[in-house]
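Next up: the structures, one after another.
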Structure P
Amino acid sequence: DNDDPRYTYSAVSHQIILETIRDVRKRFSIDSNRVFMAGHGKGGEAAWDVGLAHPDVFAGVIPISAAIPETAIFTRGNGKYCPLYIVGGELDVDFVAGNSKHVQNMVQAQHELVYVEYLGHGREHFFMEIEMLLDWMSRKQRQPYPREFSIHAVRSGDTQFWWWQLAETPKILQANAALSDGSKPKVITLKGQVFHTNTLEVKGGSRNHVISLSPEIIDFDKRLEVRVGSAVRFNNFLKPSLEAMLEDFRINADRQRLIWARLEI
């Protein structure tokens, strides 16, 4: 329900947050490379959940006094693309027990994260950490387009990452949205890669795709090849389009990532 003010860990809750970011970009001169997702308690759980599901949007994620929610465990691997600053107290049993295994797995996977646990403290706001947090934030920016990525998706809204968007929602993600009996959702893996030969390759998701391109990704002076799996779906020169740039800016208002061309395959 769009009128429900609570965070429900659903695709609708994610959409509200992402649309809010787009709305702020349209109203103010926002540096899209310096947007952070932060929260305390239940808000911290939302930070875990949204940040790991959409790592391409944020410069960093800051959950305070919050254990990683079950919904975010499925997308934990996406943390490799977005730094984390996790703060909590030693006496907060939910925080310690809920995070220890997952934080350890992230460290072993060489994710970029800071874990702060205050001895003798429980669930608090941790105002004493604010200077360190701000210093950390001042040195972080949203990561540039990765040459290769592998993303885990579980919601019907998890269909757009960096330069790749699924043209339709996969049936598995649609089925996940209908789960109401406590069943675990199924996870799909979306893989994208940019080769030095001016070739893009995507794997997973749907049959049809939308590719948004800029000089950061390809060389417009060279022939572009786009593969879906092993099948070549485009092999030609692609011209920049002012119409595509303006339309994407109208929707996303991302001044730091202007789109030069849009390819539907």
Structure Q
Amino acid sequence: MEPELVIASSSVDAGIGCWDLETGVKQPLHYKSCASTRHGLSAVGSRFLASSQLRDPKVKNGFIHYWSWSKPGVEVKSFLAEPIKPIAANPEGTYIVGGGISGKIYLWETATGRLLLERWEAHLRPITCLVFNDDGSLLVSGSEDGIVKVWPLLKVLDDRETDKPSHRYLYNFSDHTMPITDLVIGYGGWNAVIVSASEDRTCKVWSLSKGELLRSVAFPCIINALVLDPAETVFYAGGKDGKIYIVALSASSSSSKSL
């Protein structure tokens, strides 16, 4: 059985590190030459790693690097018309999405490398977060415009809807007042919950089945990172103050604490 790995990168050009999840031991394989943007690193199924790259701000183009699991060097480099921030892959690794600073979302087919949708106007401000649900049928996006949108992948792939972005999204959650910093989604396909974090110092819990806000939780600082408990009873929120907050997912329970 293959070990489960934790992979991490940073905005410093120090590469990608890998650790065994069970033992915490750092793995000998180190992927070099990676200066990733926030939310810019993704495992593409069991095939390879992909990461959007930070480069000189004077350069208008965007870059995405790809590594195989068995080789430390960059195998493929992709160049785009604009800088890409977050990227994500669906669970099967058949598609990769990237969020541009223009508010566009780009979609690639991994088998061919073909860019399927080049002009997908998703948000009015730069994309900050992208995440697929567990069955890969929905894509959730967050932006500096403070909005969270839910996109059914089948509608996105429908060429007839290419010039009608407002017809393609399922939900447009606009309760946040500042940029979205992180998104997580639970299990259950279209019945899952979404948790969003924002610079407005709140985290909000959304129902996919109902398309409505279930709970809003205020924090004493900006939350930069979110993780759902496997049982989906609580979520963990990493604060800018260095603390990790543990919050009940259900509004019926008001328990919360920090570490």
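Throughout, read-outs are computed from the coordinates displayed, never taken from laboratory work. Computed from a predicted structure; not experimentally measured. Cβ atoms are built from the backbone, for glycine too; each structure is taken alone.
Of note:
- Answer label among P, Q for the case where helix-only ellipticity at 222 nm (-39500 (n - 2.57) for each DSSP H run of 4 or more, over all residues; to 500), calculated from the coordinates, equals -500: Q
- Set P, Q, criterion distance in nm of label points 7 Å out along Cα→Cβ at positions 65 and 201: the highest-scoring structure is P.
- Source structure (of P, Q) for mean count of other Cβ atoms within 10 Å over residues 129-136, computed value 19.8: Q
- Structure from which 1.21 was derived, Cα Rg over 2.2 N^0.38 Å, for residues 17-80 alone, options P, Q: Q
- Which entry (P, Q) yields the derived value 7, 30, 37, 22, 4 for P(r) over Cα pairs in 10 Å bins from 0, in percent: Q
- Value 0.50, calculated as FRET efficiency 1/(1 + (r/R0)^6) of positions 9 and 233 (r between Cβ atoms, R0 = 35 Å, to 0.05), assigned to which of P, Q: P
- Per relative contact order in percent (Cα under 8 Å, 6 or more apart), the highest-valued of structures P, Q: P
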